[in-house]
1. Given a value of 18 for relative contact order in percent (Cα under 8 Å, 6 or more apart), point me to the structure among I, II it was derived from.
2. For which of I, II does helix-only ellipticity at 222 nm (-39500 (n - 2.57) for each DSSP H run of 4 or more, over all residues; to 500), calculated from the coordinates, equal -22000?
3. Taking Rg/Rh (Cα atoms, Kirkwood Rh), for residues 345-464 alone from the coordinates of each of I, II, which one would give 1.14?
4. Identify which of structures I, II gives the largest calculated value of Rg/Rh (Cα atoms, Kirkwood Rh).
Structure I
Amino acid sequence: MAELTPFIDEHSGEPIYIQLYRYVRKEMVEGRIVAGTKLPSVRELAQRLRISRTPVALAYDQLQAEGYVRTRPRSGIFAEALPEAAESASGMRGAGQKRREGRDHDQPITASSEVSSGGNRLIDPVIDFGVGAIDWSRFPAAAWRKWMNECLHLDNGRLYQHGELQGERELREEIAAYLHRTRGVRCTPESIVVGAGTYHSLDLALMLIYDEDSEKLIASEAAVNEGVQRLFERHRLQVQPFVLEADGINVDELRNSCPSSARAAYVTPSHQYPLGMTLAVAKRLKLLQWAADTGAYIIENDYDGEFRYAGRPIPALQGLDEQGSVVYIGTFSQAVTPSFRLSYAVLPPALLARFQERRHSYDQFASTVFQHAMRLFMSSGGFGRHMRTMRALYQRKRDTALHTIRSIFQVEPEEGSGGKVQVIGEQSGLHMLIRLHNGLSEQEMIARAAAAGVSVYPISGYWLQASDAQDYSSTVLIGFGGLTEEAIREGIARLAIAWRAE
């Protein structure tokens, strides 16, 4: 029988069961416990360490969930052959790894700023399911440095002057071609205004739609991120929220009960943020008809619309617009990196004319150097290749998360199947929602996850009205974009233990 002699630090802030789990895992990885070795029983180890049985049981449960040990009926607990992933570079080798800040300012949730040198938001012992985190390990850094260097050697002096107010013409040409080809957006370089992030572009749209004398009323999906809520407040808008159904915002309710004085509706139709549903085509047409009938505008935020994993790609709502009612907003934050601060707004003719009238009151904050480098990235074909690589990579991570959830929690693939958990919004984007059916509240889920060394995030702050949040009272957000597949598996295994009913 293996002699287990871990040092337990009750004042470290790390749960005891995680300390035990990590100790046994390390003993196995380093060869001091080999396959077939019998381990002490829960009772024996608890008595030896003078602790309760609960953390020992939790540690063994996690080890068994990950394949390190197996319980044999009437025989005991035995070490298994090492899982293949345990011998790979996992980005989980301890707190001595290089750290850096990794903030995504386009997102309402900031994932942990502790980032491993491998490009994944994971520093031992916390596994951070940060929403908005990306995997930058596949970014073509060498090519980007070449393009940046090329930009810095432009011989016409453009980098040393104020850039174009709408953004650099060459970049707008590339964006127009890309949006038409991949999202079905109808636009020209002249109708695009480059911005310094999603909120900058949304701020421009609201500034153009709402005059000082206009009615300050906007219709919106019932759940939006907190950054958008702050922009509504900044523009002193009265927000009329509408219920979100399985196929998107309740457009019939909007058409029947929204005051005709509403100047705009804010929607995320391709991948509702944060709940993840897609607005059905019939509802899209009804929404466009509402805008045509009332003279209102639709602000379409297409954040992470490029990453769809189930079914055919969903074209943008703007591509169906025949009346010039839709303002289309997109960003390179998820596709490339949020640190570049590049977004774009496609303006319909009336708002474009208003922009031209007020152009001298608009400041272009997007870096001219980054704009030119992004243009080279796109025109060289590198951006298209990068998108294909990242779409495949994120789909593998999403599939890993779904498979692990369904195997560990023993749920059926279909929603509403009566299992222990329900997965919501997994068809697109870089995050999903997990809803428990065991009575734990959102805050209890987050607290238990934190005690297990896992960061998950609340959904409650997204609701414009607290009453709309009732159906999501036991639901949290998990992002998977910035984690390795191994970290995703381990994090979900920890959650399964932390969230099990007493």
Structure II
Amino acid sequence: MNTIAHFLVPVDYIIVVVYLLLMLGYGYYLSFISKRRQKENLFLAGKSLGWPSIGLNMWGTNVGPSMLIASASAGFTTGIVAGNFAWYAFVFILLLALVFAPRYLGSGVQTLPEYMGKRFGSSTRTILAWYTLVTILISWLSLTLFAGGILVRQLLDIPMTLSVVLMVVLSGFFAAAGGLKAIAYTNVFQMLLLIAVSLLLVVLGIVQAGGVQAIYEATPGAYWNLLKPMGDTTYPWLAIVLGYPIMGVWFWCTDQSMVQSVLGAKSLQEGQLGANFIGWLKILDVPLFILPGIICFVLYPELTNPDEAYLTMVTRLFPAGLRGLIIVVLIAALISTIGSALNSLSTVFTMDIYVRKYNPTASASRIVSTGRIVVIAGALISVAITLAIDSIRGLNLFDIFQSVLGFIAPPMSVVFLTGVLWKRTTTRAANFALLAGTLLSIGTGVLYLWVLPAPVVAWPHFLLLSFYLFMLILLMTVAITLLDKKEQPASSLPLFELRPTPLVKWLWVALAIVMITLYIVFNGH
């Protein structure tokens, strides 16, 4: 494969080095020169984030090198059906804004395990804290490092180990030195660069292909359908409709890395507007990240590895001088995603385990230093897991990414939905769902992905498996709650106003209309 490294000129290297130095310098400035940071700033940016930073930071955390590679790969092989993971998400981002965010912000918590601790008690909080650490290590750090390592290896033509170590060192320094505020504020600039670069790539590809109509005519009609028939082997409509909500609730409403920006909002309205903003930004995922793969299918149908679709477009369409910009934007996006995940890992361990269990009287400086140690430890562990994932062969990147999330999601979705929406849910039921449900879900995932993969066993679609696991865990949770005779202690969660402001309400109505229209347009081809 032609690598970008083969086409680089000195100006490309200058762009990369200068941008990374500016990034590191900015993180240093925020953490060591500014004297106003308090202990919570490392974790929640001092609750000072406005809606633009919230939306862009959530999008930046969601959109990393893994998204670029996997989405283009999915576009190359199946068209826009992968767009369901971006456009269907608005329903669950709405759930975050109107149902979960008011409760999170009203309770004044810094982490989601802390919230569940107020709801169910100390035992649930401890279980959830450890569960959250594991999910961050696997779903955010290791999978993102794996995909990012593939990207950097292709970009710079260097070994996988060096790619992963280089990225995690930069990301770890940035997270430990600057905290969430540095990551959030640079995300605004990075996302603007990412939009510009991806948009330019799409425009050049459309011109090269002879126009939008030429692209449409050169692809199978099914490439432009969001909902596939039941007989489809990739993403049948029932798997999307039933299975994605399980992942959507977990990812958008209960995952610390995604929700952390909302927890750092100035106010409830800013948090709700920030969530609405990312709903609009998610519309861009299809034209910016999936469409390049479809265009690559038209321009270079001889490509044998779909995971190379994005870089094939970059290598063959961009002129010298702009390739360095692409590299630095992709590296910055990787640093942003990994940095946010490391910061979340540090937040959960430090506040929910270290301070609460082992050192309740820890000073602010001790808490911050402990958080930085956790960042380093998390980075080392994630590198080891990433290299283990790299040894797996024969699995599609997009499918493994989504399936791992699908097997992580059911227990968390059950516990948070029942804990928030059903007052009767007991601590015993929640703890059972977390412990037994996690063993059941992850055990099924290990069988599905590694021990007895699809060629050996005729499994249902992984999204349907996620739905079945969710329903089973939900039924067990309800049954245990109804059979539990032990008196449930009163919740320590405060009461507050749940009604959104007119601005928030009408912006969500507008987004819903746009999304429904998109689903009508992109079906029946």
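No value in this document is a laboratory result; all are computed from the given coordinates. Since the structure is predicted, the reported quantities are computational estimates derived from the model, not experimental observations.
1. Working: I: 18; II: 31.
Here the read-out was taken from I.
2. Numbers: I: -11000; II: -22000.
Going through each structure in turn, the value belongs to II.
3. Values: I: 1.14; II: 1.06.
Attributed to the structure labelled I.
4. Working: I: 1.03; II: 0.95.
Once Rg/Rh (Cα atoms, Kirkwood Rh) is worked out for each structure, I has the highest.
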